[in-house]
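Every number in this text was worked out from the coordinates using simple rules, so none of it is lab data. Everything numeric in this text was worked out from a predicted model, so none of it was measured. Cβ atoms are built from the backbone, for glycine too; each structure is taken alone.
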Structure P
Amino acid sequence: MRTTSIDTVFRVRLKHLPGQFARLANALADEGALVGDIVTIRSGDDDTVREVTVETESEEHARRVVARVHALDGIEVLGVTDRVFALHQGGKLHSTSRVALNKLSDLRFVYTPGVARVAKELQRDPSRAFELTTLGNSVGIFTNGTRVLGLGAVGPLASLPVMEGKAVLYDVCAKISATPILIDTTDVDAFIETVVRVAPSFGGIHLEDIRIPDCYRIEDELLRRLDKPVMHDDQHGTATVALAAVMNACAITGVALSRARVGQIGLGAAGSAIARLALSLGVGEVIVHDRSPEAMGWLAGLGARPADLATVMREADIVISTTGVPGLIAPAMVRRGQVIFALSNPTPEIEPAVALEAGAAFASDGRSINNALAFPGLFRAALDVRSRAISPQMRIAAARAIAACAEKGEVVPSPLDAKVHAAVRDAAAATAREQGLAGTARCG
């Protein structure tokens with residue numbers, strides 16, 4: 001049941017009678033639901049209270065299952081909780097203080113009058129803001145919600161839970177304080193001006209879920225105007241992790257990276273960035289396909305070879321697809337020995353199991369190629385060395401680090417593996433120093 005996406009937790013009281021839990025399990029099975037975690041909350045003389053997690057395909061399916069469980073005789077439903085909504089109650093973020101405030105005299109140092117000395121010092125030497133404020137450990141996550149992954153143009157407010165999730169990853173993976181900033185405009189110039197005016201609050205600028213072609217112009221203009229790292233994660237975070245997967249796919253299949261033919265199907269924000277980074281790395285050949293001739297022409301100018309879908313599938317050793325079109329790749333198109341990364345979410349262009357059955361040497365989807373492997377460590381590196389940019393060379397170094405952390409048989413490691421983010425940070429920071437980017441960031 002690949003499309004399972006709703007987790008419902010039932011708290012039920014079961015009488016101590018033979019077959020009670022079996023009745024519950026059978027009812028869930030009859031409704032096509034999957035039983036997940038089962039936790040005993042209390043076991044008494046006459047009954048037991050348990051929490052049972054049930055997975056369903058949709059909200060409508062979940063409602064049917066809830067009604068069925070409520071109708072069971074002898075099983076008392078004490079509560080029903082949607083795990084996702086329960087986790088989001090009150091939001092996923094909370095700002096906390098790094099300093100203690102235990103007695104009245106502490107105010108002299110944390111606030112007035114002592115804080116005035118720090119303010120005057122920053123007026124004298126703005127660069128000290130990196131060490132004396134949160135600036136050196138902060139990222140602003142900017143979006144207008146015009147292209148939220150898997151959802152489309154839901155607008156800024158509806159995108160906030162996604163941005164909060166990004167901020168959680170920054171904190172957990174790289175100890176960076178990240179703040180979602182919602183910009184309620186689809187006007188590119190207004191978006192740019194808003195970021196520029198707010199930018200002094202942050203050490204780095206993370207762009208997220210912005211439609212194309214707006215995202216290209218916004219990023220380019222902010223890179224030109226701001227002396228601090230700016231990165232559109234949908235492009236460059238995804239490309240970094242995809243490149244790591246390409247590196248390990250070559251190792252798994254025995255194809256030298258310098259001779260590998262990489263086929264990129266779909267040249268939106270992620271696809272075009274993947275193709276560009278592969279070209280920067282120097283793979284054997286990058287073959288691209290998109291329904292837009294302009295997009296293919298642009299990549300051709302950078303060194304890629306435009307082709308139709310059939311040609312990409314026939315000639316590429318590694319196929320990466322980011323089209324958002326479920327079922328685009330038919331099993332008959334898969335060439336024996338190919339590597340297939342069908343990255344569109346929530347439904348890929350071809351299911352990995354289907355691609356493997358059709359003869360692929362390796363296949364994966366967007367759940368594995370997770371950009372959370374890249375962006376925390378990349379921004380950690382840029383902030384640590386005070387680089388004004390996250391360069392393509394830094395992203396390639398990060399991709400190599402990610403690839404090196406994968407276990408045997410994997411193309412990328414888990415994004416919850418702490419050593420991955422440390423490795424990305426170290427590799428990207430070293431590259432920034434080699435490029436002379438260290439110390440180039442400016443406050444304000």
Structure Q
Amino acid sequence: MQRREFLASSAISVAGAASILAADVPGKVVASERIRVGCIGTGGRAFSLVNSFSRNKNCEVVALADIDPGKFGAAVAAVEKNQGTKPQTVGDFRKLIDDKSLDAIVVGTPDHWHAIPTILACLAGKDVYVEKPDGHNIVEGQRMVAAMRKHGRVIQMGTQARSTERMRSAIEFLKSGALGNSLVARAWESSKQGSIGFPKDREPPEGVDYDMWLGPAPKQPFNPNRYHGRWRWFYDFGTGDLGNDGVHRLDMAAWALSAAGEANGDDPLGLPTTVSTGGGKWYFDDMQEWPDCLQVTYEYGGETPKLLTYEMRIWAPYSFLGESEGAAVYGDKGYIVIGNTNWKAYGPNNAVLAEGAGGNDEAEHVQNFLDCIKSRKRPNADLETVGHPSSLLCHIGNVASRVGRKLTFDAKTETFINDVEANALRTRPEYRKPWVLPEV
């Protein structure tokens with residue numbers, strides 16, 4: 001589908017919102033220097049992003065898009081409080097894509113709505129900040145990267161730990177070689193979540209454009225479990241907790257394992273050659289489709305083989321290695337445990353070798369993205385080199401879980417070798433028109 005066809009129904013732009021840019025805003029840089037931003041999504045993670053961007057002195061949140069008008073109130077109030085101006089609101093995100101007054105788009109939508117807005121924004125010459133994981137499936141992530149490359153756009157994925165002093169200091173320590181020969185890493189989620197039960201289907205809330213919310217997913221009745229917050233537990237919309245929280249921990253673990261290997265002269269970690277899983281939906285008796293118990297094993301081939309494991313226990317009321325969610329790297333001289341607010345490295349007899357601390361706030365990540373819009377450098381969680389590879393770990397783990405066997409992965413083509421069933425899960429069986437994946 002061509003962009004002009006896709007945007008045919010969005011001829012009305014939010015250009016009127018650009019008028020607010022003419023005036024100076026207290027605490028902001030002058031209007032001519034501000035980056036003009038439109039945010040797609042206003043609840044949950046999207047609300048946090050609306051806050052972070054509107055607080056930043058270098059940008060102006062000009063417009064918000066959401067299919068649920070009930071979410072606009074809090075988001076508009078936050079923007080007005082943070083920057084002294086009131087953003088425009090629209091129900092159709094395509095109006096933001098087509099608005100030539102906007103420089104960048106922030107995509108804070110559910111997973112099944114990451115790829116299409118990102119690709120369209122690239123085609124429209126806009127830079128993008130997109131929440132994690134990059135897309136709903138492997139092919140979506142590939143198409144997003146292709147659009148970024150072809151149109152020379154800056155895309156930052158929302159794995160905000162990449163921009164924290166906490167992670168930077170941990171990586172610098174690992175590059176010192178203090179852990180020795182490091183061959184194994186692990187990532188985990190051990191924070192308790194609850195059952196979502198079995199609510200009955202019902203009519204969508206008044207005013208909600210439910211058909212657009214479904215987007216490329218199959219048509220199905222409205223259910224509160226397949227909507228705000230809980231959509232992530234269903235195959236059609238989310239990527240389970242592996243793609244929800246696991247992507248952060250896997251990103252940390254893979255980055256740390258690669259840094260430790262670099263200190264020994266190893267080749268860059270790259271992508272795994274095999275993936276296998278154990279577990280399933282064992283604990284909760286509810287509508288969730290994705291596993292609540294899961295272990296994923298990633299093997300890396302080459303001259304210096306490596307092993308990365310991921311463990312999910314979203315029913316556990318306790319932490320692991322002192323962290324409810326975290327990452328660790330093990331070497332022959334010591335190991336490191338990295339949490340959301342600190343890290344600590346241990347040597348023989350568990351003697352503390354080094355430690356560091358810091359938050360996990362996204363403000364630095366937002367600033368890095370805005371800086372790169374101006375410099376045209378790759379951001380800290382650049383989609384091609386960081387965001388998509390980290391998302392792939394989630395996607396291939398989910399595919400292995402669904403087919404129930406060990407898979408061999410070809411990193412060059414991002415396909416599974418000699419496995420038709422697994423390769424069929426690289427994308428949707430069908431994209432519901434008109435919400436097909438745009439060509440680039």
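I have -0.51, -1.01, -1.10 for log10 I(q)/I(0) by the Debye sum over Cα atoms at q = 0.09, 0.14, 0.15 Å⁻¹, for residues 90-337 alone, calculated from one of the structures P, Q. Which structure is it? Please report the intermediate quantities before stating the final value.
Details: P: -0.51, -1.01, -1.10; Q: -0.47, -1.06, -1.16.
Clearly, the read-out refers to P.
By the measure distance in nm of label points 7 Å out along Cα→Cβ at positions 82 and 274, tell me the structure among P, Q with the highest figure.
Values: P: 3.1; Q: 4.7.
Largest value of distance in nm of label points 7 Å out along Cα→Cβ at positions 82 and 274: Q.
From P, Q, which structure was helix-only ellipticity at 222 nm (-39500 (n - 2.57) for each DSSP H run of 4 or more, over all residues; to 500) = -8500 calculated on?
Source structure for this number: Q.
One of P, Q was used to compute relative contact order in percent (Cα under 8 Å, 6 or more apart), and the result was 12. Which label is that?
Working: P: 12; Q: 19.
Computed on structure P.
Could you tell me which structure in P, Q was used to calculate mean count of other Cβ atoms within 10 Å over residues 194-201 as 11.8?
Numbers: P: 15.4; Q: 11.8.
The structure behind it is Q.
Determine which structure produced the value 64, 48, 41 for Cα extents along the principal axes in Å, calculated from the coordinates; the candidates are P, Q.
That value comes from structure Q.
With FRET efficiency 1/(1 + (r/R0)^6) of positions 138 and 282 (r between Cβ atoms, R0 = 30 Å, to 0.05) coming out at 0.70, pick the structure among P, Q it was computed from.
The read-out was computed on structure Q.
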